[in-house]
Structure P
Amino acid sequence: MSLESPFAALLAAIPVERHEVAVLGGITRYWTYGAADAEVTIVIAHGYRGEHHGIEPIIAQLPGIRFIGPDLPGFGESTPLTEAPHSIGGYAAWLKEFVDAIGLTGRAIILGHSFGSIVSSSAVADGLETPALILVNPIAISGLKGPRQIATKVTVAYYDLASRLPEKWGARLLNNWLIVRLMSVSLMKTKDKALRRWINNEHHTFFSRFANRDVVVEGFKASISTDVSAFAERITVPTLLVAASLDDITPVSAQHELARRMPNATLHVFENVGHLIHYEVPARAAEAITSFLEEIRKR
């Protein structure tokens, strides 16, 4: 069953175009939102097992900004990489090549959400030129050290089992409706019933759009292999951290420590929100981004 987005009317007012480009042996499909001559362009690296639709609630709040939302290799409509591994280093290399391929190196601001926060931080630390970096729900410590240790161990076992099963059965396990629903419900903090139904629908619609079992398992291993803090001191561009007090993946204390370690970071912590800032409070995220961009402009 398809449910209309609560932000559909806002998004409908923004022009959207679909494109594709060859990067590191794969085909990256990406979508542009907004006017080509917008003063600010933001390139997005989305979260694990997500795709470009995930950040649309935030995009809908910022019609004056041009957003470019690719599906990460192996997810959504993008094909897997063949010239780089599906590791943090491989995804970071892809992001650098993608931004260069569309002619925006040094011009586009980079926005990473969740897993994308690690990818984008690694890319910027390794030389991706950008005026600024925005991290929404940044992974500030290893996913193996988060506040929900039992859930983490179960998740690791789940992906390990999926990797050991025959490909067909491993893919079915990863696509399992009940597991996707449990993941969705566990991450939500909103009490709004209509919003909860829509978020569940989003996860069921887009969470299992991946090329094959192996790319999902490789991506998961990448997601727990490191975190943004590993790159903190090497990120010198103005950086906005948009974090949440109830994030089950990264405790808020780790976000404060990450901000302290980054040379040029601004931290916003939203209360009563968890790991789904982009779905639950996109307007607040947009306000934080707008304030950050205005501050940069004044420098």
Structure Q
Amino acid sequence: MFEAVENLEALEEGYVTVNGARLHFHRAGTGRPLLLLHGLVGSAKNWRQNIHFLAQHATVYAVDLLNMGESERIPGLDSSLEATADRVAACMDAFGLDVADIAGHSHGGAVAMMLAARHSARVRRLVLFAPANPYCDLGRHLIGFYQTPIGTWFAKQIPWLPRGLKATALSRMYGNPARVATDALEGYTEGLGIPGTIDHVLSIVRGWSVDMGQLREALVNLAEMPTLLIWGDRDRTVGLESAEELQRALRRSSLMVLPGVGHIPFEEMPEVCNDAVRDWLMGPLQQVGRIGSPLSLHAVENEQQIA
């Protein structure tokens, strides 16, 4: 069931029913479908600098995954990568999409890879912005902390922390904090105070090791999936070293490295990322081939030019 609630300047906002729950989305454009998946504590709003540009070339769907953003909270929802990927496939069913291009960021990138592994016929191409992956262990200590009683208690205080502290945490996700847009924070914090959100995030964290192990096994099914990897070389969350390992597993992938950029390249450098996504998705499939070593597309030559 589809429920539209707003149409403003060609950006449609609404809800669609997925497995009996209301899932919130933004949609714009016409043409081949492109589905955007946010990261661990993100939302559809994270793509606000990308949707209108990409909608000139595709029908763009930016969704709030269940238990996040403005989507419905379901107590006890299975938070595993496999279950989340299957719900994305159900979301595609609700939109009437047999196949789509999928873009995902961080944890959403891991979901995108699992979706392509489990439902390969439904994914045409992938675009992965610093996706969580089994080759990165940068966050293992932080994940371990949030699995402790003290870490669980602290996580539940995060929604009520002062805005300034949240803004500081977000700025650390950027290579250059001066590039944080004034409206960026809301896309990561507005839904945190809704009951059930933090519990869902903690459930994802508790299952992180198992999920990454299953994703490692699933990567064999993605060896021939055309994939664009986009990474900042100042990513403190999912290290660039893991990008090179991931690219070796994804034999039909290209790796684009943005100098001076952090963990959220599509927000920090939206123009560069928008052009790259357009070119990747619009290019003929036969031009996508195996790359023996990482392809570093330094679209921006130095920090001075992108500051």
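Supply the structure label, taken from P, Q, corresponding to helix-only ellipticity at 222 nm (-39500 (n - 2.57) for each DSSP H run of 4 or more, over all residues; to 500) with the calculated value -10000. It must be structure Q, since only it matches.
Assuming 17.7, 56 is Rg and Dmax of the Cα atoms in Å as calculated from a single structure, say which of P, Q it is. The correct label is P.
Taking mean count of other Cβ atoms within 10 Å over residues 89-96 as the criterion, the top structure among P, Q is P, with the largest value.
When distance in nm of label points 7 Å out along Cα→Cβ at positions 161 and 233 is worked out for each of P, Q, structure P gives the greatest result. Source structure of the calculated read-out (FRET efficiency 1/(1 + (r/R0)^6) of positions 97 and 193 (r between Cβ atoms, R0 = 35 Å, to 0.05), 0.20) within P, Q: P. Ranked by FRET efficiency 1/(1 + (r/R0)^6) of positions 33 and 169 (r between Cβ atoms, R0 = 35 Å, to 0.05), structures P, Q are topped by Q, which has the highest value.
The greatest value of FRET efficiency 1/(1 + (r/R0)^6) of positions 17 and 209 (r between Cβ atoms, R0 = 30 Å, to 0.05) among structures P, Q is that of P. Matching task: 0.30 is the computed value of FRET efficiency 1/(1 + (r/R0)^6) of positions 57 and 185 (r between Cβ atoms, R0 = 25 Å, to 0.05). Pick the structure from P, Q. Among P, Q, the structure yielding 0.30 for FRET efficiency 1/(1 + (r/R0)^6) of positions 57 and 185 (r between Cβ atoms, R0 = 25 Å, to 0.05) is Q. When mean count of other Cβ atoms within 10 Å over residues 81-88 is calculated for each of the structures P, Q, which structure yields the highest value? Answer by largest value of mean count of other Cβ atoms within 10 Å over residues 81-88: Q. Tell me which structure, out of P, Q, gives 20.6 once mean count of other Cβ atoms within 10 Å over residues 225-232 is calculated. Here the read-out was taken from P.
Any read-out appearing in this document is the output of simple, stated calculations on the displayed coordinates, not a laboratory observation. Remember, it's a predicted structure, so these values are computed and weren't measured experimentally. Cβ atoms are built from the backbone, for glycine too; each structure is taken alone.
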